[in-house]
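Quick note: the coordinates plus some simple rules give every number you see, no bench work behind them. A quick note: this is a predicted structure, and the numbers were derived from the prediction, not measured. Cβ atoms are built from the backbone, for glycine too; each structure is taken alone.
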Structure I
Amino acid sequence: MDIILMIQALAIGIFCYLGSVSSPWLLGVTGGYYTIGRPLVAGLIIGIILGDVTTGIILGVAVQAAFIATISTGGTQNQEITYAAYGGIALGILAEASTGVTVTLSVGIGVLGLFLHNLMMVLNSGWNRRAENAAKKGDAQGIARNNGIYPQIVNFLLRVIPIGLAVYLGEGFVKAFLDFVPDKVTHMMDVLGGLLPALGIALLMNLLIREKSHFIFFVTGFAFIVFISNNMIALTIFSLLIAYVIYLVASNSTPSPISDDDEVI
């Protein structure tokens, strides 16, 4: 039994819980779901836990790009990004998988995680009736337990146990699977997984670019990074300058409202 790996797997599972959308401990979704629940941040955390920060960040960037346009409309979602991040990136580091394979693995874990997330919501709905009964009896402690404690226990168990076991037991399975399948299949997984970040960015552009003329800014930024400089700080400063110039031009071109003292001809 590898005690160190067990502790690492437990820590990764706990962070998966803290980064979930239902975890209240890190200022709700502000510090949880929208911060440590993001694959980019998860990659850093997993890299620190497993002792390979560089690989963790690289894999986190790739997984983040694949899920960058994922939105939750009315509580519905097609992936569970926290399971995907902490499960997929951790297994990718431990199995020494390529970036594309890790992204593919994260997508699969995200689908499985969605079933566990829905199961958590179904199970926690039972505490509502108990909270209502406690409210009818004027039991303040019962209301607090059924709203704040018992649901979090269910959420904790359904995240820490599956992710912890997947990290602890899945390393050997993933390595054996990658060694078993032919190189052509692994190459296909790598290529398809490499396309998912591009698909995520394309979906994000579809959400953000409302006018065709705005596409020129994306092309300009792409050309700047590829042909001029790969420094993101320089690109950010350059983009801010362009945005400010456009703001000034738009402000000056907007006609000022006519006051009561102005003479209308």
Structure II
Amino acid sequence: MAEIVVTGASGFVGRALMSYIRKLGIPVQGLSRKSINGLTTVFNYADLFVPENAILVHLAQSSNTSSLFDSEAVELCRMLSKKKWKHIVYASSAVVYGDAKDYPRSPDEVLEATSDYMRVKLACEQIFSNGGGTSLRFANLYGHGMSENTVLFDILKQVPGEGPLRLRDLKPVRDFLWIEDAVRCIFSACRVMPGGILNAGSGTGIAVGDAAHLALRIAGESDRPVIGTFSGPPSCLKLNFTKTQTVLGWSPEVDLYEGLSSLICMNKNEQ
């Protein structure tokens, strides 16, 4: 298989992807703006050298959904798309669907951006699609080393524990995808090189409060109450991955119970 080049290789997804590819014995080059052992430091991704016949996985983009429109991020995608890659796989986000619909969202839907973050993601998807690249719209990713700015991190930092488990809002329904399932999806896209837009999610949604109760049950702390400090409007985001399954032969293998069990066990061992 062709060499794979990964931007943002020092991030949550990048680290897991690099480990997965290396275990397969496939040539991979990890790029990062940070100076990290084992990775190539790149000050400007637009200037990077393209190895012959290489595949690019572009992960180096902000995950801050509240950020203003990042024209530099869009321009970087435009410049990367003009380089001579064998294929490009872009890490997009399910956030582009919004959270107003209660059915599993499809990559064939016509979307209208309602935030700057959504506009950036949709603009970058279009750039790569025009060049034959593949964009993967990821659900909420979780696993060891995940961002602290996630609801599952918020839950797990309180497990094991005592007294009420406190969260902001218990009602939002979200689709959670285990990190190793996510990197398998990325690798499958590198191998198949289908082009277009695909979803990467579990296909099911769970309310945040129910996810907290599940974590407590796994930890043997079912008697602890789960308390929400805020009640917002209805919010739901879950993904239909049927097209991804057909095109890539991929489907998630780790459900939320298994994933949370693994993380809770890891937390106990580290304490």
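Structure above, values below:
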{"read-out": "If mean count of other Cβ atoms within 10 Å over residues 80-87 is computed and equals 28.9, the structure in I, II", "value": "I"}
{"read-out": "For FRET efficiency 1/(1 + (r/R0)^6) of positions 176 and 248 (r between Cβ atoms, R0 = 25 Å, to 0.05) computed as 0.00, the structure of I, II it came from", "value": "I"}
{"read-out": "Entry that produces 2.6 once distance in nm of label points 7 Å out along Cα→Cβ at positions 48 and 240 is calculated, selected from I, II", "value": "I"}
{"read-out": "Among I, II, which structure scores highest (criterion: distance in nm of label points 7 Å out along Cα→Cβ at positions 96 and 136)", "value": "I"}
{"read-out": "Answer label among I, II for the case where Cα Rg over 2.2 N^0.38 Å, calculated from the coordinates, equals 1.02", "value": "II"}
{"read-out": "Source structure (of I, II) for helix-only ellipticity at 222 nm (-39500 (n - 2.57) for each DSSP H run of 4 or more, over all residues; to 500), computed value -22500", "value": "I"}
